[in-house]
Structure P
Amino acid sequence: MIRISQFGEITRYDLSRSILGHGVYWTTAYHIDGLLIDTGCSFTAAELHAILAEKKILQIINTHSHEDHIGGNLKIQNSNQNIQTFAHPAAVPVIKNPKKHQPLHLYRRIIWGMPSPARANPLDDGEFIKSDRFRFLVMYTPGHTEDHLCLYEPEQQWIFTGDLFVGGWERTARAGTDIWKIIKSLKMISQLPLKAMYPSAARVRIEPDVILQEKISYLEATGNEVLALADQGLSESEISREVLGGPIWIEFITMGHLSRINLVRSYLRFERD
């Protein structure tokens, strides 16, 4: 299932496996001037490939190695062997051999599926990827994953944020998320001149300065509350209930992989800058 929206020269593809006629857990790809940013999951690979058949695709950049961002790589690569694919150096082994380097939980296999091995080349922090008319600055932005990156077009003042910026106010996190690195990465992009932000897990934001500051403030305030309660001797479970409220449906679907307690642990178990 794919929904298409247009933002000037940028085409956004919202992608989801259809279950009982409904999309579940959407992700996003963007196309601009021959560059495809992320490719969705394996279940939407054929549909995305068909929609892109009339588009010029010269390069793919994966913002990180999660299966809902790399699942269409091989299908699109097979349509043109000259397509170059790039990612963070730590993401390259995962893209080349997902089954070996990123075994999936049951819910991830059901919702997004296991990606097929695909080609990929590493990107350096601070280098530019050029299309015919634009140039995109590669910015390492760890936190959601260690291999996460964003792309910034300095003349247009566009930022493509992958899963660094998600909609709403976080009440859960994946196991292994480093929330302090997310905050640091958000602060880094918030210092850029920005006219538009193109995330994967949220709607497009025009003039995103305010929403970025609100997100940073929320995450820092939540962290301060978590740390204060930990200093008072509360357990992780007690802090989770006090700060983040009652159970959330996603915790049951993911068998705790996405959970309130993982967000609390991210604040407590990783080092604050």
Structure Q
Amino acid sequence: MANVSIGQLFAAGIVPGLLVALALMIYTSWYARRYGIGRDQAFKLKTLGRTFVSAVPAMMTPVIIIGGMSFGIFTPTEAAIAACAWALLLGTVLYRSLSWKHFYKISMETIETTAAVLIIVGAASLFGWVLTITQVTQAVTDLLLSISRDPLVLLLLINVLLLVVGCFMETIAAISILVPVLMPVVNAVGIDPVQFGVVMVLNLMIGLLTPPVGMVLFILSRVANISFDRTVRAVVPFLVPLLLVLLLVSIFPAITLTIPSWIYR
């Protein structure tokens, strides 16, 4: 949507991803001590090693996706196909957890989900075209630039907008609609498109955990077999470390841009 290198975006997401993991681990440790939540089992290096070895084949899935695209072996679409083929191989041959009956059910659910997503993407693309033709994008650009031309101030305003939108709009639709609207602002004040891409992804990721249209919340409540309200109450405190990382990424561009600058000199 923004004509930005997918390789640079992957590289830019490494440090923010590690920061998110670290922030959540710190918060989870504090939360467990604060409310007296015990361990599942005592830590043992032997158990860690055995678990890691058994998880290596599954962990190869993101390696195939990111490595294949980064080294130019295949396109993002081909990477998705390769990952699906690898997952099918693991499920049917190695782990033996995927039966043909289950495979058929998953396929039907995937068709339904894909159809819904494609309808959303199609409608969002049309809506984005309408916004451009009616010069709404230019109006939004002028409005934001009239408030401030400071890159940090504008990026914080964009964060607020994206967080609100993420509460109500599906991620792909939000990207399809908002990127054409916000890119002129980003370019006008000199914000790096790669940093903007990571900021947008972080915002919309947080949106997946916020009601009323938090896709991950609905999935969590179904998997855990608890009510949606209880799921929301349990998840809300974990938004704090996520928002702190988002703020750091917005204020300090080096967090996202250092590694891409090393790799893509």
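Each value in this text was obtained by applying a stated rule to the coordinates, not by laboratory testing. Keep in mind that what you see is a predicted model, and the values were worked out from it rather than measured. Cβ atoms are built from the backbone, for glycine too; each structure is taken alone.
Each of P, Q could give mean count of other Cβ atoms within 10 Å over residues 38-45, but the derived value 7.0 comes from Q. If distance in nm of label points 7 Å out along Cα→Cβ at positions 22 and 198 is calculated from each of P, Q, which structure is the one that comes out at 3.0? Working through the options, I get structure P. Here FRET efficiency 1/(1 + (r/R0)^6) of positions 110 and 126 (r between Cβ atoms, R0 = 41 Å, to 0.05) has been calculated and equals 0.60, so which of P, Q was it run on? Clearly, the read-out refers to P. If helix-only ellipticity at 222 nm (-39500 (n - 2.57) for each DSSP H run of 4 or more, over all residues; to 500) is calculated from each of P, Q, which structure is the one that comes out at -9000? It must be structure P, since only it matches. With P(r) over Cα pairs in 5 Å bins from 0, in percent derived from the coordinates and found to be 1, 6, 13, 17, 19, 17, 13, 8, 4, 2, 1, 0, 0, which of P, Q does the value describe? Structure of origin is P. Suppose relative contact order in percent (Cα under 8 Å, 6 or more apart) works out to 29; of P, Q, which structure was it derived from? Answer by label: Q. Once distance in nm of label points 7 Å out along Cα→Cβ at positions 70 and 94 is evaluated on every structure in P, Q, the highest one turns out to be Q.
Given that mean count of other Cβ atoms within 10 Å over residues 6-13, derived from a single structure, equals 19.8, which label among P, Q identifies that structure? Don't jump to the answer; show the numbers that get you there.
On the way: P: 15.2; Q: 19.8.
Only one of P, Q returns 19.8 for mean count of other Cβ atoms within 10 Å over residues 6-13, namely Q.
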